[in-house]
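Quick heads-up: structures coming right below.
Derivation of every value follows stated rules applied to the coordinates shown; laboratory data play no part. Everything numeric here is computed off the predicted structure, so don't read it as measured data. Cβ atoms are built from the backbone, for glycine too; each structure is taken alone.
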Structure P
Amino acid sequence: MINTDTTDVTIDPIIPTNKFDVKRERTLWVDYAKAIGIILVVYAHVARGIFNAGLNLDQGSYKLIDSVIYTFHMPLFFFLSGVFLLASMAKRSSMSLLRTKVDTIFYPYVVWSLLQGLIEVAMSLYVNGQPTLSEVFSFAWSPRAQFWFLYVLFFVFAFAMLVFRRSSLMWSSGIFIGSLVLYFFGSQLSDLYLFNTLSHYFVYFAAGVISSFLLLKLNSIETRWMILFLALFIFSQWVYHYELGLRYNSNAAFEQLLLGLIGICFVVLLAQWLSRFNLRWLTFLGRHSMTIYLVHILTGSGCRIILQKGFGVTDVGVHLVVGTLGGLLLPLVFYFGCMRFGLGALFSPPRALAVGKP
């Protein structure tokens, strides 16, 4: 069972009135923040595809923009996932919520890891890299491409349901402090992929949980605060990339955490500020960000292959615009086509396979 409100697994929109003084309908700024995040995801992957395909993309500008985006865009999605955790746990039991995450996160992870992987193997002559069948079928312990996020997010939720046993701010703050310890020292405890990535990203999820005590009561933000954090975001990125000479994958845990949190704050405040405007297209992208995330590599790469191989187009600007738009819009066309022709099982489990409550 799938619809436009529950397809996206980066948040859970259920808000119990006995815990938070907010309305039950979806929070508009969250949709805006998710839309901003998914636009950055698609653009970054399209640009990487263009660069890896050997097109004439300016290397300096490309690497700088790529690094800026990667310092905060995936931490943003983990943060947003944590915002609604306590509200969801107040509404359902931990086991019931975990079963729901099996349907909304792990199921599409398995389906699309196999589907995209097999398509890439079949088109290995045209795609960047040479994926193998063994890589595709290793999804249970070695996620590929963009699907690492769903893989890690599922286990982040499972871990969070174990440790967030109380809904008080004090308890949640204690878990956040623990997540900081895990962030800085987790890599010294184990070299396992799942443990390391969970250690790295759980801190942003926990930050979302403690922020929910404030964020779920806000409806808009003053312009001055948005401008202030815009300036802070630009300044912090300048210091990180120019003064310190670092990149998103540098060995600089403290600086990366600080930069990630500043980027998250800026996007959240920008989304809060934008929520005063009725930007339906942004709401639409945000509410379908899960669909876009699942399909955008195939559609964005497809646009590049058709332009380059089919029409001989080498202009980088054309590739960036067409690839980004194709990565954002074609997944939605594909999704609604699947819904129209009874292929919803590509996105959510049929009733016979669903483990969560309908």
Structure Q
Amino acid sequence: MTERISLTRYLVEQQRVHGRIPPQLRLLVEVVARACKRISFAVNKGDLGDVMGTAGTENVQGEVQKKLDIIANEVLIEANEWGGHLAAMASEEMDGIYVVPNRFPQGEYLLMFDPLDGSSNIDVNVSIGTIFSVLHKHHDDPTTDEPVTEADFLQPGHQQVAAGYCIYGPQTTLVLTVGDGVAMFTLDREQGSFVLTRENIRIPEDTKEFAINMSNMRHWDAPVRRYIDECLQGKEGPRGKDFNMRWIASMVADVHRILMRGGIFMYPWDKREPNKPGKLRLMYEANPMGWLVEQAGGAATNGRQRILDIQPAQLHERVSVILGSKNEVDRVTSYHSGI
């Protein structure tokens, strides 16, 4: 029988053998994984628990919150606030940052998360997930004792020290990078632990699948329209091959498919709200997913520059997202440059 490697063992070996992660970061990732396990159980209960439907409130983005959005947010905060590895947290569901209360020790890391991505799919039993991103508290001067402020979170994505997501689908799968490739862990419900099921994931550089919300076509910018038009022309067109379209309306599920078999995911800027750079959030969605995709050999841009190089100006900043198979992302990005 093949030896089963638990998430804990994987992280210990990343720490001890590869020198990749310090003990505090290992504990942090384990606590996030435990929180995801709890969220998974709540999601799986569905109509059997009092978790379905809307909560009658709106988040900072003006989006109506589902009950599970709020439950997932609370689970992540409660799990992480007391362990001593965190200084503060930020969530897509909260206006400002959440500083670890004084009654608990303060650690050296910052945690950001989208507690439940794809919540429009909750009530129809389609895969949803939790996305997370970890940064050093004071990247420029780790020794300082200055209190944490919102400005400490405003670091470009290439400064992340861990990122991942947990997808609640037919299996509950945790996908993780600590800067040494991408690993996948499947939740073994009998054992109650995440077990390593894939390592060194690579995204094929070419693909025949694209994911985009086609209903917005009339609002797209010319380079995006050009790329999709070429895909739709199939074998007879300039691409010389037929493409399939996939769109789950859950970023976690769309990115998971791309990590497993390739593809390109696009949520670009469009003319509906021309003053907003895009719909997705840079800190909670684009940065962690961009890093995972890059670690698997793919690419992630906003059409003009690498997502991980964008200097955030605010906590809930939005961004245009084009990520996935490298050659396809490079092609769309070159169209934005007028090539």
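Which structure, out of P, Q, was mean count of other Cβ atoms within 10 Å over residues 80-87 derived from, given a value of 20.0? Let's see the in-between values first.
On the way: P: 24.8; Q: 20.0.
Derived from the structure labelled Q.
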### Task
Using the calculated result -21000 for helix-only ellipticity at 222 nm (-39500 (n - 2.57) for each DSSP H run of 4 or more, over all residues; to 500), pick out the matching structure from P, Q.
P
### Summary
If you rank structures P, Q by FRET efficiency 1/(1 + (r/R0)^6) of positions 176 and 320 (r between Cβ atoms, R0 = 25 Å, to 0.05), the highest one is Q
### Message
Between P, Q, which one scores greatest on relative contact order in percent (Cα under 8 Å, 6 or more apart)?
### Response
P
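Starting from the value -0.43, -0.69, -1.07, -1.13: which structure in P, Q was log10 I(q)/I(0) by the Debye sum over Cα atoms at q = 0.14, 0.19, 0.32, 0.34 Å⁻¹, for residues 240-279 alone calculated from? Each step should come with its number before you reach the end.
Details: P: -0.44, -0.62, -1.03, -1.08; Q: -0.43, -0.69, -1.07, -1.13.
This value belongs to structure Q.
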